[in-house]
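Once you scroll down, you'll see the structures, which are given as structure tokens.
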Structure P
Amino acid sequence: MYKVGIVGLGFIGKKHAQVIENHKNLELKAVCDIDNQKIEHFSCFKTSSFDEFIKKDLEIVIIATPNYLHAEHSIQALKNGLHVICEKPLALKSLDALQMIETANFHQKKLFCMLQNRYSPIVQWLKSLILKNQLGKIFWVQVNCLWNRDERYYQNSDWKGKLSKDGGVLFTQFSHFTDILIYLFGHLTSIQNARFWNFNHQKMIEFEDTGCLNFRLANHVEVNFNYSISSYEKNLESSITILGEKGTVKIGGQYMNEILACNIENYNLPNIDKIPTANQYDGYQGSASNHELVYEEFLHVLSGKPAEISSITDAFYSVQMIEELYKRRI
């Protein structure tokens, strides 16, 4: 039984609390949030002071605070001898992400980033295709992420939409997709083009709401990545299309829960079950809900086994990729 604490009890923090409270090997011992209303119903130790929280008798800390606090809170927890699961993005700067990893290594503690879309059965199916070379050489990848984030999302927040605290749409909404690209094809090697616009969020955010990106990943995989949070009223699409010398594959749906096309040389599509649902928030949908699978692998790693799906190095590369793309902002 591991003693766990959560700092940050927004929508995602509450999701972590549910997973922990339903897990036979985890016990929620402490929660921390500057908003006392968010923690008042918890029966464990609760505080608005992170310094007080971090001194409790804990073994694992979940960092679910705003993006700009991920590095600071994670590093403090690691220095206090605690294992850490940090929400995505790992950090807003690659140097901070690197310091997090180095701190974990120095103190011999485990650091995970909550990038749960890797664990989706369909993403695992894609990974298997690529590992087995069933698509042959990958020529080109198209990513479309067309979501809705409007006043419902940004109202009553002192950090969402702020450049220094939020970081931008690629960090907050679409870092799951940069991570999946890295997981499937390798890290960023070059950028051909990056264009950004703010179509209808000028009064809500300090950065773009839409982007069109062209870049190259390892093994000369060409990627066209289009994203927006300006889809009218609700999410429209999250899709990845892969063109290879031996096949074409497209996965899609609102949170990549459907196989839309599969035409591969001498291949029969297997049955894929346990398709995840999306995280449901007030008025909109988030990414797929696979948090419990990340926790299972984290516990396996704590028992001395190597991680098979999660990679803190890839989480660093995702931050680095977004950082490099955002350097093209005018």
Structure Q
Amino acid sequence: MQTEIALTDNELNTRETVNRAVALLRGGDVVALPTETVYGLAADALNPTAVAKIFEAKERPHFDPLIVHLPNKTMLRDVAEVPAEIAKTVIQLVETFWPGPLTLLLPKKPVIPDLVTAGLPTVAVRQCEHPIFHRILKHFGGPVAAPSANRFGALSPTSAALVFDQLDGRIPLIVDGGACARGLESTIVRILPGTPKPIIEVLRPGPITEDDLKKFGKVVFVKRNEAVESAAPEAPGMLAKHYAPRTPLRLLESPRDFSPDPGKRYALLSYRGEEKDGFLDLHDWAEVAVMSPGSGRVAEAGIRLFHLIGQLDKGGFDEIIAEPVPDRGVGKAILDKLRKASV
């Protein structure tokens, strides 16, 4: 199969690309699409044969569920049940954060194939805010399943070129919508009844942070029990090992944890490139990549994270050493990715 990258750099190219993407989706094929988080590999969510092509292209195990993307908010009740006891909170979250990088885990309706949800009774749903993705879904007219457009367990792509690096020859079309604005996968939450406030369980941290969510309920972060790693995860992105480059990556909690092996070439993934953090002068690094130069803003670090890891992965180093970032806001999502990418 020949993989083509289609441009959206002007209106004529955009119209042609949208029409091609929609035709492929309606024909039961897969298309890589830009979102505000990372590039996604999309297929008709209501067509099990089409969805199976996602798993095949990614080499993704069937026990790992997919996110369903909706063309509009009103379609939520077509694909998911909204229990009365949490309906108010669901509506508040949808009205506040959709379109945007917030995914809700809700009981699924029979219209969603079991393949999409890995046989689970719940479905993960969101509405994407990327204009090209939104335009394609509007013309397609239905929901699409769209996990990240990468090989299973590998780095999530934030550009069309990075999708091509991983899926060339496996899919027919990549829609180039530019670099992703957020750079991190969506926040996934589950809402439970609670007194006096509902409970918002964060199953996967992402761009929508605890501070964003806490006005709507009590926020609790859920960690998967690695002792039952062989069991199916409750939601996408909950596997203990994920987002890994080909080069071994190790997250250090402290500079004292680094003891280099003689003869090895090490690269440093630095948070802000400051000597006072204790990592920059720790070793004669073969290369240093800085997530948020000087300023130390976790939001900027999140946008650059996968891009910089991808660059270092091509450098031929023996190991990538990652500095920690503050465990707050988007920093929680960055740490989640780094821990899952670590050896």
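General observations
- When distance in nm of label points 7 Å out along Cα→Cβ at positions 183 and 271 is worked out for each of P, Q, structure P gives the greatest result.
- Cα extents along the principal axes in Å, for residues 207-310 alone from the coordinates reads 46, 35, 25; which among P, Q: Q
- Source structure (of P, Q) for semi-axes √(5λ) of the Cα gyration tensor in Å, for residues 71-158 alone, computed value 31, 23, 12: P
- Looking at mean count of other Cβ atoms within 10 Å over residues 87-94 over structures P, Q, structure P comes out largest.
No lab work stands behind these numbers, since they all come straight from the coordinates. Computed from a predicted model, the values in this text were never measured in an experiment. Cβ atoms are built from the backbone, for glycine too; each structure is taken alone.
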